[in-house]
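Read the figures in this text as sums done on the coordinates, not as results from a lab. Keep in mind the model is a prediction, meaning the values are calculated, not measured. Cβ atoms are built from the backbone, for glycine too; each structure is taken alone.
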Structure P
Amino acid sequence: MTLPAERLGTGSGAPPRPPERAAGPAGRVGAWAARHHRTVIGAWLLAVAVSLALLPGLARTLGAPSLQVAGSPSARAAELLERGFPDAGAEQVVAAFTSIPPAASAAPTGLRADDPAYLRAVGAALRALAGRPGVGAVHVLPPVAGQDRRNLYALVGLTGDATARQRRLADQRAVLRRAVEQASGGAVGVSLVGMTPLFTEVKDVDLADLRSAEAMAVPLALLVLTVGLGSLGAALVPLAAAGAAVAVTAGVLAAAGAGSGPESGPDTLGLTVACSVALGLGLDYTLLVTARYRQARGRGLDRSAAAGAASATAGATVCWCAVAVALAACALLAVRVDLVRSLAGPAAVAAVAAPAAALTLLPALLSGCDRFLAFGALPRRRARGGEDGWARWARHLMRHPWPYLAGATALLLLAAAPLPGLRLGMEIDRSSVAGTDAGRGLARMEADGVAGLSAVLLPHPPGAPPVDTAALVAALRGDPRVALAVPADNGRDLTVVMVLSDQAPDRAGAAALNARITAELAPRTLPAGQPVLVGGPAALMADLGEASTDRLWGVAALVLSGSLLFLMAAFRSVLLPLKAVLLNLLAVAAASGLTVWVFQGPSGTGTVSAMLPVALLTLVFGLSMDYEVFVVRRIAEYRRAGAGDTEAVALGLRHSARTVTLAAAVMVVTFAGLMAGHRLEVRQLGFAVAAAIAIDAALVRLVMVPALMRLLGRGCWWLPTPMARLLPPAAPVPGSGPGSAPVSAPGPGSGAEQRPEPEPWPGPAPVPVRSRGAGNRRGDLLGWRHGESE
């Protein structure tokens, strides 16, 4: 089918203009904010100031959720060990002592671990540590074969829950370091190594990475916005509104953490996700409202009326999109892992702050800074023959939907091809902790072959003799991976074998050793029917990785069903939601395949964080709904105005393509900034989301969606009558109103000269000014004339 040029606004005829929407709550809020822009801006400045005042305390309240998975074998083992050996605590960490390098030591080669001065320093440090709150038993571990003679290790039990252990860690670490330094004269150093110390050290690194990511993303976003919007002033206004959303999001999280106490607020990963989502959504939503504001100003509306009209149309879309993001984030609550569940709240806060800024602060800024929008205008290239590239693309795609649909599908399937080779795992992010005390201690332990610590728990009836572990200990000592195996009994109901190995807790060998103990060694060497539980960091990491994915299909079902219901209510259609969900799945699969290819490498030896699939699924489904709603609601507007199905698709594509492209570019820049950090899982999440958004905007929304809608025709809008009664009604099409267009398009030769509603990109907004003389040609300078099609 060939669409005549005039039906896309390039000939003498014109397509129907989307109808003016009756002012709803969003429109009234936008108009009120524009009329009272000083009050609204002042209120937001106060909110931002309060949020910034709370930020210094955010670092103190930032914590890390418990890594234990409730009800898992490792959690049951930890509870059993703490109950049977209270001094062993809920977690066992290692105090890793070492001689300071010769340059700072009194001895030429540093003190050996058997030197009396070294041992006195170790004893003084451990006595000082044992006297601190939250510290249980302390035991010096005997040296093992191949251990560096300058290193010595001690097992330390930490009591209390995860929050208490994090809160006390800084004091324990400081006391230990100060005591050993004073006792040795600076000749001996020490590090606390374990899951809590390692993950707590990541906090400071994450905060520095977040600052670096924002410092990189904001200037790049400003550059993209300036080029896309055509002026520096028009770019700064949406960026300021989005920045306010980020500040308020961080302030809300800081206030929530302050009310809960130190180390009990959101974790750094949640803060990173919240700030990235707030910035990305804030820019998305403000771009949409700004686009409609500029269109309304181009029709001659005053600032307040234009803000109300923009909020009445774009505001509804923004609200739908925000609901989609919040619902998708809530699906994370179905995962059993606190580390994943903790992302839901911060993401939901961002999904509230971003539309709040777009619907209140932005109309106020647009009204108050209306003349500033033209500041720093860029030269603008005129379209050839009055027809822009998106109009030509829309007509071309409508003529050839099948080849482009097939080609885009093939590209996505090709990108998803590496997905079957996906290797999920939970790893200690060594690159993040390499420069920290815990990271250096872990590196020494790995070099000495004592990086793995496991507890084999053997409960027995109260009063019964200890379980005979001689054969088990002998078998363990015969395993080349095991450096030390020591049995103990509490004299009541529990026997334990502490196993020290050369397998770090996140390595496959550690999980394999635990599996061999439970599946082979214990049944062969222990009495028949003896219960066995294996605890420790390796078991915890294995359970954490498994729990991160065991409910993936349940989360996927929640996200997919929620998306279907949401889109049915938004579009009053059955096929459009089904199409959107299937295409979203294809985009997620393609982004996941690219992530596998980049982070596992051609050899497939690397791993992808086990948390990534569920986080990517929820985030991308929430964020991609923005572009689905942007495009389809625009198409629906033209269709309700009287355009035919194919014509409405072409016009909707043409008049939403620039918005989608620019919004997606800003979102890609926002999440790509996360790749500059140290934490592997954050880099993987940043890459995967950025890739998914780029794929979604470039191939799905601008190629596959319009092509499928062209092929489906009127079937896109099919809705059974019983469902139609249950869903909210479509927005009415008023018969008249300020600036409204006829519902039906003028036919060829009708002589109608009405031009289509102009697309607002990339020139600055039209700013009506009072002429100061015949030479005033501000409209020409800005490259904008009302009725001119871009």
Structure Q
Amino acid sequence: MSRKYFQVQNLLLILSFLVLPVAIQSSPEAIETVLRRLDSKRAPASAQQSAAKGVLSRLLPSHVRSFDFTIVSRDSCGGVSCFVIKSHENSSRNGPEIIIEGTTAVELASGLHWYLKYWCGAHISWDKTGGTQVASVPVPGSLPRVKDGGVVIQRPIPWNYYQNVVTSSYSYVWWDWKRWEKEIDWMALQGINLPLAFTGQESIWQKVFMDLNITAKELDNFFGGPAFLAWARMGNLHGWGGPLSQNWLDQQLNLQKQILARMLELGMTPVLPSFSGNVPAALKRIYPSAQISRLGDWNTVDGNKTWCCTYLLDPSDPLFIAIGEAFILKQIEDYLLLHILADMLITEYGNVTDIYNCDTFNENIPPTDNVTYISSVGAAVYKAMSKGNKHAVWLMQGWLFYDKSSFWKRPQMQALLHSVPLGKMIVLDLFADVKPIWKTSSQFYGTPYIWCLLHNFGGNIEMYGILDSISSRPIEARTSENSSMVGVGMCMEGIEQNPIVYELMSEMSFRSESVNALEWTKTYSRRRYGKAVDEIEAAWNILYQTIYNCTDGIAGHNHDFIVKFPQWDPSASILLDTEKQVEMQMPLLLPQNRRFLSQEKISDLPKPHLWYSPEDVIEALRLFIDAGSKLSGSLTYRYDLIDLTRQVLSKHANQLFLDALAAYQRQDARNLDIHSQKFVQLIKDIDELLASDNNFLLGTWLESAKSLASNPTDRRQYEWNARTQVTMWYDNTELLQSKLHDYANKFWSGLLKDYYLPRASTYFYYLSRSLKENAEFKLEEWEREWISYSNTWQAGTELYPVKTQGEALDIARALYNKYFN
């Protein structure tokens, strides 16, 4: 596509640019039109049945002949999506015993999962959270029969959405096809039919911008590095961690084609990216009269424009629609080529999707609150989509309405939400599990929305959840007056943690009534370990009422002192009522609607979030340890045991840290030494614990990053990206840590020993020296030394183990006896 093409298009668009009118269809009618259109684009029934059989063969290869899959129409399910489970009339050891019917392959896989859970007591979770438990499934020929002619499970709402726009960076960034195949299988089994598909888009953008005569070299400072692509895509930063090699671009595009092909075979509707106005600086050179502005700073320490202040093309500029259209068309072109190369008929699928994500003003405030301007922005974004695909539906994360709630009042929200035809925008109520926007916005003023669980920030590892909210509030939202809810979704920033939360949330896409969360938790524990164990059930009863019953409205972001070490001068502030404060562990209160801390002020000591009685959870840990002999060899038990022990010890460390600070302020050198040594030793002990399970190893993260590299230069860059994301995250100076330091903190063996431990040890050394010399605490000296160490570690290449060391139960028992018995 030439520059001349764009110039001609600009002239035409200047004459034709209009704000789109709101359609007169009601919300249900509009959504039904979308659903019918998407149904017509699905893979043939035979392809979907084969895909469902593939999921079964990878999950339970011994039972491939035991299940028969059949695609049925929505009409046969009462006009909605459903699955049917029934026993085969003439079952045998070598033939089908269970028949599963479903409206798509996702429903077939969901029906399989439902049967395995509720008839066979099986459990399926991510490998990094213990994996599957299928030992409870009877051998072929002995599968439990489904009584009364079978069961029918309908979806009360059409969609089960999956992913946050940053999940691709916090969790998926280093995945190959083998790992992606497992994830897509997991999605299908959980009933996910509307997944985000963002991999490889930089290759598409490269083609679009090079058609505009922007060079590959000029794009080097536009794309972020592999671990920071999510924020470069949103226009928060540019160039950080880059540039991207051509090897990366080609590799990721090929991976995306594999991802999309499998999603389509399973009957999923992938959500592809669209244009939000984020452009390379070089566009100003090529189009000097274009309305391009520079955004403000996003979390650099000193406004360094090397990384911050990206360029935004104004939606009112005709070039905006031309670029947006080109991006949609270029994706269609590439993905249609995919079908040709795979020997498929293009008419089998047509365009791969009608649903596109675009997030305007992500963590940025519009230049004006004028509703005409805001409406024109929305209209332009949608027009760019619809020019590329006339059936396009805009899916938007609703985070901005929470994050910048002081700006997005009713007039501004309505201006954006009603700038497109009804049914052509779907909003993700991203934080509905804690801060639902649908309640305060009259159901998003009639715009269809998806009730979402956010739950996790930065891929942090912490046991946390609100099971009662998950089990009832989606039902409350769907059945509320004038509800415009059209789905449920999971929008966590990072995955592979708290499997109980995500299994229950996934189930809610098939639940028409609230679930008794306590009873559900009891059956969950039996499925997860393959049998009923009294101690385990008692422990999970405690965990349900404590860790998984957070009702204080604080986001589940781990700020425990081990992994989120405060930059605090205890000689400049008084730690008031230390013992009382330690006992109560007041929750960390963030600035207005922020989910990360800005640079801590010298007088502020952030407090880790604690919403339950530690003594109760210590008792749950005792019960877990006592059950160890009954669950020998269970990987799900091992993971949960380690995670629970880590949780208990980490909260204990918070108290030790505060005790050390209190001793310092009393000028009690002896007790400062005692408590600081205990804190440091606890880091070593937790590191040893985590080393006993390969799901808690730094080495696996680093090696997966390096495995994608095709040359030594890429290898070093990928490792630096991987190390930096989980530590300093963003830029720093000699004296100022990144504002996002520890945002993506992890409890991983290797990271504790070689990163968090030296940081704490150095801090305590300076505290101790201050008392010995009767001098002020040298905060700046510690900061300088620590930041230098961090930057050196980020650039390091030392190897970390990828195999386990030690026996988890023995280590957990020893640590329990050491600290709590």
Structure R
Amino acid sequence: MWRFTTAWDSDGHPLLHSLNGNVGRQVWVWDPAAGTPEQRKRAEELRKQFAENRLTQKHSADELLRMQCEGRRQSGPFPVDKAGMGSSGAVPAGTVEGALRNGISFYEGLQADDGHWPGDYGGPMFLMPGMVIALYTCGVLDTTLSKEHRAEMVRYLRNHQNEDGGYGLHIEGTSTMFGTALSYVTLRLLGVGPDDAQMEATRAWIHSRGGAHNITSWGKFWLAVLGVHSWDGLNPMPPEMWLLPYSGWSGIGWLHPGRFWCHCRMVYLPMSYMYGLRGTCKPSPLTEALRQELYPMPYSSIDWNKARNLCAKEDLYYPHPLIQDVLWWSLYKFGEPLLLGSRLRKRALAECMKHIHYEDENTRYVDIGPVNKVLNMLCCWFEDPDSEAFKRHLPRLFDYLWVAEDGMKMQGYNGSQLWDTSFAVQGYNGSQLWDTSFAVQAIISTGMGREFAGCLKRAHDYVEQSQVVEEAQAPLSEYYRHISKGAWPFSTRDHGWPISDCSSEGLKAALALAQMDTKLVGAAIPADRLFDCITVILSYQNWDGGWATYENKRSFEALEVLNPSETFGEIIVDYNHVECSSACITALTAFRRQYPEHRTAEIERALKRGITYIKSIQRPDGSWYGNWAVCFTYGTWFGCEALAAVGEGWANSKHAKAACAFLLGKQRADGGWGESYLSCQDKVYSQLPGERSHVVNTSWAMLALMAVGYHEVDRKPLDAAARCLIRLQEESGDWPQQHISGVFNRNCMITYANYRNIFPIWALGEYRTKVLQHK
């Protein structure tokens, strides 16, 4: 049986290095002796139920983790009088308190011993194939992944095949060549034969679209690594770009990859190394078979020059502008023939490996994300198969793997530990780090913090131990790194890449916990460490008043014309976002209340510039576009929180009034809200199909309306929304897993399994303290 383990019982691999004893590390271990016979039987029933309903309910509910945590609950479940709610008017206070107590006690039972909330952060379908291809290429697939790991991965891929035989970019998406061809290859590498019925359907889908050479550029790259697509069929990714001058005065320096968004440059860094090296898997009978299976024509007859710009219509979210076609053609025809094998190429490859090793060492081989994680590992193997660097990569692969009733998946990060925990804590009182930050804020908002003080104490420990307390290796400028000391990352301290909104949510969680009795939640984080965080947050602000993600905007948004990915939007520079900007504004105002004398003038200037920016990006219909979750509901919540933080609300702000009007216009008949992920890719609000609202969207809308004081004008929409959330709550205190909630780069969805707990708790907590207790 699969057993979830945390920092305290990590696998003890001698090559694992950690700054804090692996706090926040999440690993699933196969243990044949784990669980009771009843639990094993139930696990199989959950898998069977998912498989039977996989085409209608595509999102797993993280049931294996919940089953394992059943014995950890400290109290409850508690009865909730839903019958007494009626159909109109205020929800009785006793019913709200019962729902909150039931919800918090359930969620407390999911908390790990180190204080964070673990959870599924999967969803994208292109992550696991890269890992499997890399391990196969390095010759360590079967020795790294046990047969149980491989079987769960096969289960996952079988469960997420679409009815037409293809696979989407993400689990809820329509079929794409990117998802389909890579999933087919992965299943073959994991041992599934070509005559399997599902494989035949997948192969038919690929052939009907012209063959796998119609895959996106990232897909072409992975197939080329495996040796089943020619490197001549890729547009150039010359590593020499890392030798360009960085300084802006040179002109060309604005194009230096060090100015790209960090996720973009950290993916194209190892990709350019592999392209420059033409690193390819050793041929095998399986790769030869795949050459025949992936294409409806003989492999030798494919025009690879033409294939460079082929992309299936199902995948084409960001078509190449003409300038790209001219640039790639020039490099392909004239640049690569001169550079391949040259002394300049060797120098460029060495420069790439210098940066790859820096990234590995400064993240304890976790790396910034799953794509560059496996790419860096692959580069280390091609540099030296026996190197310690390659060996250190292997145990960190398991940080990215998650098991649920739908199988084993690769997550979009090594978790969202801090993020969720910070939010949950804010919700209790009146993805590891991300989850923890949210959880803290949610719990605190309910006014029940003392009742769940043990939970908050553990969360406080996690927030404290996850703060980045030292800079990455110097010199930062040589490796294009922003300052980090005092900030918080999305997941764990070992990961170590801080983000503006994660730092802000971590800071708000720390400030909220500092207001509670230290006997209940432990000593506050020292002020000097909070001051360091303020330094980082202020440094993140861009010239236009907004905040981006990991760094400042280092070049021009016009460079997006060079986005070669075809399937992702806005990847080249680090764009400002309403979520990041709002989080920084709310963090600065919360900090100013407790430390009014610290950098007063600088904070005031930052807030004025920040709120001006927030107002400038509000859409004509009153909404804000959400960049990291679905979508206008989410973005509008952040916009409203920013307005409220500087004293603007329904009574005195046209921006708040417009936001409220937008949200109220989307409220559904059952009192809730339900927004489809299609809003993200189409940039137009899209309702979910069906009549039932989505608990997470409903919670965000409630929080937005209450933030700007709409309940003081008309509480009826809030009463109806609270009633909707309580109706949807399960007897255990959990809420149902519905449609996917997260997104990145406009077009790819991602799971936040804990959002269905955090945000209903937070919204009902605010409803209890702001609406029911409002005078």
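One table, with the values for the structure above:
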read-out: Structure responsible for 41, 36, 24, with semi-axes √(5λ) of the Cα gyration tensor in Å calculated and labels P, Q, R on offer; value: Q
read-out: Parent structure of the calculated result 20.2, 56, given that Rg and Dmax of the Cα atoms in Å, for residues 514-721 alone is the read-out and P, Q, R the choices; value: Q
read-out: Read-out log10 I(q)/I(0) by the Debye sum over Cα atoms at q = 0.17, 0.22, 0.30 Å⁻¹, for residues 218-257 alone, computed value -0.40, -0.64, -0.98, structure in P, Q, R; value: Q
read-out: Source structure (of P, Q, R) for FRET efficiency 1/(1 + (r/R0)^6) of positions 242 and 474 (r between Cβ atoms, R0 = 35 Å, to 0.05), computed value 0.35; value: Q
read-out: When FRET efficiency 1/(1 + (r/R0)^6) of positions 98 and 498 (r between Cβ atoms, R0 = 30 Å, to 0.05) is computed for each of P, Q, R, the largest belongs to; value: P
read-out: Computed 3.5 for distance in nm of label points 7 Å out along Cα→Cβ at positions 282 and 314 - originating structure among P, Q, R; value: R
